[in-house]
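Several structures are given next for inspection.
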Structure P
Amino acid sequence: MPALVAPFLPAGSLSARPQPRLSGRGLSLRPWADEDIEGLVTAYTDPDIQRWHHCSLDAEEAAELILHWRKAWDTEGGASWAVVDADDSLLGRVGFCGLRLSEGVAEISYWVLPDARRRGVATSAVTSLARWAFDTIGLQRLEIRHSVANVASCAVAVATGFSEDTREHTGRVVPDGSRDPPPGVR
């Protein structure tokens, strides 16, 4: 079926170029490498990351995830960067999920390893990614979706200039057994 509205950004807006390395406030965002498998496995053993991202990974799954992120760039379905310090030590992850170039919209997701928390890592990574998304790619809207119970993620959203637009209630069960109630349910 033909579209009635031209896409906001054309196909190739990402995939026509190599995934860049971005920088900001003492850290870099770089494409994931096979050498990051162990760091990903470690990250997904952290109870806080498991709570909000709902999974754990073994080495094989981490390798598959890195491959998935590379393919997502090529197909323009998403993008993911390793957040690293000056020594290239893994601090966290930032990326796009729900990337819709035709609408000029992406959702930003992120996590930070326990030793790097409360140092502004997520704030700096999100700020760098948002600047690149608006200024270089030309996206018109970025979104952050997070649980209101995730106080740290709420703080990152506020610190990076995101405003509360709506509150969704998914009814999703999280690993600790709690549930986000769906709309209209008590």
Structure Q
Amino acid sequence: MEATTDNERYQGIIELQGDKLSDALEHYFQRSEQLSTRLWLTSSQGSCAGMLLQRLPAREYNEEDWTRVNMLLDTLTAEELLSVEPADLIYRLFHEETPRLFEPAFLRFQCSCSREKIDNTIKSLGKTEADAILAEQGSIEVNCEFCNAQYRLDSVDVAQLFAGAELTPPSSNIH
């Protein structure tokens, strides 16, 4: 799911296709993102490696260049992919193309859940449904499925959420 510019969420569903993970991911990028993508994946005991090639959106592109780059990458062996440093691998494959390498960007997991988002979710249920949950369970508990953070709202918390909003009708969304 991704947010659009007006923060409305949408979800696309792409069928799972292919015998290998790389086939399924290539199909996903082609169907969902409309980007020609190739993916080479390999693993050995204790390590894994991959190479992703993706045609960037452009007004014009040369089909022969795309074919040539694919052919060069198809010569890559699993052993090379696992053992050769990425910069060396790029040079070996594309030294005639004068490749430009960028500084690595380190990725880290960071969940975007927050108390504010939980409060908004509970508000979207409406006061009647929130009160019904409180009556049945004594509190409203929400667990983030990504980072496992736990949020617990008691009757005082819920009353504060809906203070001054008594006239706001509940959301018509089905939860």
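Just so you know, all these numbers are worked out from the coordinates, no wet-lab data involved. No experiment lies behind these values; they were computed from the predicted model shown. Cβ atoms are built from the backbone, for glycine too; each structure is taken alone.
Which structure, out of P, Q, was Rg and Dmax of the Cα atoms in Å calculated from, if the result is 24.5, 71? Provide the component values of the computation, followed by the final result.
On the way: P: 16.8, 50; Q: 24.5, 71.
So the calculation was done on Q.
Which one of P, Q has distance in nm of label points 7 Å out along Cα→Cβ at positions 13 and 53, as calculated from the coordinates, equal to 3.4?
Values: P: 2.6; Q: 3.4.
For distance in nm of label points 7 Å out along Cα→Cβ at positions 13 and 53, the value 3.4 is produced by structure Q.
I have 11 for relative contact order in percent (Cα under 8 Å, 6 or more apart), calculated from one of the structures P, Q. Which structure is it?
The correct label is Q.
Of the structures labelled P, Q, which one yields 1.4 when distance in nm of label points 7 Å out along Cα→Cβ at positions 77 and 101 is computed from its coordinates?
Numbers: P: 1.4; Q: 2.2.
It must be structure P, since only it matches.
Computing helix-only ellipticity at 222 nm (-39500 (n - 2.57) for each DSSP H run of 4 or more, over all residues; to 500) gives -10500 for which of P, Q? Intermediate results must be reported in sequence, preceding the final value.
Details: P: -8500; Q: -10500.
Source structure: Q.
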